[in-house]
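Listed next: structures, encoded as structure tokens.
The numbers here are math on the coordinates, done by the rules we state, and not lab data. Only a predicted model underlies this, so the values are computations on that prediction, with no experimental measurement involved. Cβ atoms are built from the backbone, for glycine too; each structure is taken alone.
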Structure P
């Protein structure tokens with residue numbers, strides 16, 4: 001994808017996006033509601049033509065040459081259209097009729113651990129069980145590229161972890177995944193690379209470690225009864241509790257502890273925490289809110 005632009009009348013939903021997804025990797029497309037993720041996915045899935053820019057999936061235009069793309073792609077939407085009166089097994093059998101090189105029913109049921117409810121009507125399944133059935137149908141044809149839109153919504157922590165392991169195994173086999181999720185822990189666990197969007201633009205892009213590290217990889221917090229020099233730890237709001245972001249916590253701690261020794265004071269409640277993808281995501285959202293507020297003044 002190069003320079004993707006999506007317009008709805010005068011509203012620009014996506015502004016010049018460029019990224020690629022490689023075989024055997026998970027690419028996380030992240031952002032708040034309204035950031036442009038769904039519009040981007042619609043174009044890549046072939047359901048919408050771009051207003052500008054170049055989009056290729058397996059080297060072809062996914063909209064005009066959908067018949068070449070569809071057999072190689074799996075799609076898991078936020079909500080699937082099931083027939084509530086069909087059982088799990090009947091639903092998989094129905095999907096297999098339209099899927100080339102499909103898994104057997106037993107393979108699909110085992111893959112997502114739905115054996116205990118295989119004979120249950122879909123309308124009686126829990127939200128998490130329906131989500132697992134969604135996944136089974138999305139990968140039924142052993143796709144080379146899988147689009148996942150909030151794949152673990154409604155799953156309990158154990159089921160979420162089990163789903164992650166299923167996806168990891170598929171990626172190890174060469175499948176590419178384009179993932180959207182509001183669970184930053186999920187993106188940090190699964191994704192090789194991520195792009196964080198805001199108002200149709202990519203604000204951060206790279207490997208998970210690169211994205212976290214670019215926004216200062218660690219946070220150091222401590223309490224000091226003596227004022228710490230601003231160049232070491234910034235300004236404390238209450239004169240005691242300090243927080244500093246650091247790309248090299250070992251070096252920063254060395255300087256901080258050396259100062260404390262020379263000043264004849266002790267630092268208490270000293271803690272070093274590696275920042276997370278969620279920290280970066282929230283920072284991007286805060287920056288966007290500040291920028292919007294500044295424009296409105």
Structure Q
């Protein structure tokens with residue numbers, strides 16, 4: 001299997017040299033200088049599962065803090081991809097979900113429409129220069145207690161928005177570089193890994209041409225129902241709808257979600273009736289990553305898009 005990030009093993013000397021070669025003390029995450037990030041990334045490959053889990057949750061807390069991405073986030077992602085590509089990686093599904101969070105934040109902000117990446121790019125214009133001009137740890141202007149707060153407060157609201165958008169976009173682009181790897185993960189044996197990969201691939205509309213065939217091969221009736229459903233929702237986000245060719249309830253739900261995403265108020269009556277039935281009921285399936293498995297909530301959002 002050929003990955004974008006391929007090597008014999010995580011402890012390859014060149015990879016570790018690159019990891020230790022980043023000046024983590026000069027870039028920040030939620031709690032200041034990101035000096036703890038290298039050890040946390042190394043711990044993702046520990047033999048102790050508790051140690052791996054602790055490292056993941058600490059990364060959720062510092063490079064992805066309550067949905068916010070930081071300068072250190074984009075620097076960490078290439079090494080997360082190195083871990084994910086390791087044939088001995090023990091928690092691929094969990095790592096893919098972490099990468100998804102880094103890429104888009106909380107998906108509730110974007111569903112049911114998908115990520116407006118062109119708007120994100122426009123919002124980030126000028127943000128790179130503003131970030132480069134900001135004080136960093138070790139600079140005279142850097143405040144040990146308040147960090148770069150004074151610099152940020154001196155910016156206009158538009159400049160603050162541009163800098164934040166740039167940081168988020170940099171993290172997104174770093175995750176996007178792993179798209180070939182996520183497509184390859186769709187062929188793994190582990191259903192949880194395949195489902196997580198199918199979910200993540202739905203957030204990269206600029207790569208839809210190469211991704212849709214891979215998702216279509218994962219959306220059939222011969223796979224787990226939650227996996228097929230996740231692949232169909234992601235296909236909808238990328239602009240392709242499926243037919244009602246699978247009677248399993250969660251797959252019918254996903255087919256209707258996809259049709260409404262692609263056709264809007266022009267979706268067929270079968271899709272409209274399916275979603276209205278879900279929106280008026282109760283149901284969760286935490287195997288489906290979108291909205292943390294809130295099928296009713298997603299159906300309700302989709303029904304709201306049916307009005308002309």
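Who wins on FRET efficiency 1/(1 + (r/R0)^6) of positions 62 and 230 (r between Cβ atoms, R0 = 35 Å, to 0.05) among P, Q, i.e. which is largest? Don't skip to the end; give the middle numbers.
Numbers: P: 0.05; Q: 0.80.
Checked P, Q; max of FRET efficiency 1/(1 + (r/R0)^6) of positions 62 and 230 (r between Cβ atoms, R0 = 35 Å, to 0.05) sits with Q.
Figure out for me which of the structures P, Q the number 3.8 belongs to, where distance in nm of label points 7 Å out along Cα→Cβ at positions 118 and 222 was derived from the coordinates. Please list the in-between numbers first.
Numbers: P: 6.0; Q: 3.8.
Computing distance in nm of label points 7 Å out along Cα→Cβ at positions 118 and 222 on every structure in P, Q gives 3.8 only for Q.
Which structure, out of P, Q, was Rg and Dmax of the Cα atoms in Å calculated from, if the result is 23.5, 77? Numbers along the way, then the final one.
Working: P: 23.5, 77; Q: 20.5, 65.
Corresponding structure: P.
Starting from the value 24.1: which structure in P, Q was mean count of other Cβ atoms within 10 Å over residues 70-77 calculated from?
Answer by label: Q.
Could you figure out which one of P, Q the value 156 for volume of the Cα convex hull per residue in Å³, for residues 166-237 alone was computed from?
Numbers: P: 156; Q: 79.
Value 156 for volume of the Cα convex hull per residue in Å³, for residues 166-237 alone corresponds to P out of P, Q.
Given a value of -17000 for helix-only ellipticity at 222 nm (-39500 (n - 2.57) for each DSSP H run of 4 or more, over all residues; to 500), point me to the structure among P, Q it was derived from. Before the final figure, lay out each step's value.
Numbers: P: -10500; Q: -17000.
It traces back to Q.
Given -0.63, -1.21, -1.29 as the derived value for log10 I(q)/I(0) by the Debye sum over Cα atoms at q = 0.15, 0.22, 0.23 Å⁻¹, for residues 110-205 alone, which of the supplied structures P, Q does it correspond to? All intermediate terms of the calculation are to be shown ahead of the outcome.
Details: P: -0.63, -1.21, -1.29; Q: -0.74, -1.05, -1.10.
It traces back to P.
Please state which of the structures P, Q yields 24, 57, 19, 0 when P(r) over Cα pairs in 10 Å bins from 0, in percent, for residues 38-93 alone is computed from it. Don't skip to the end; give the middle numbers.
Values: P: 21, 40, 25, 13, 1; Q: 24, 57, 19, 0.
Source structure: Q.
From P, Q, which structure was relative contact order in percent (Cα under 8 Å, 6 or more apart) = 20 calculated on? Each step should come with its number before you reach the end.
Values: P: 20; Q: 14.
Attributed to the structure labelled P.
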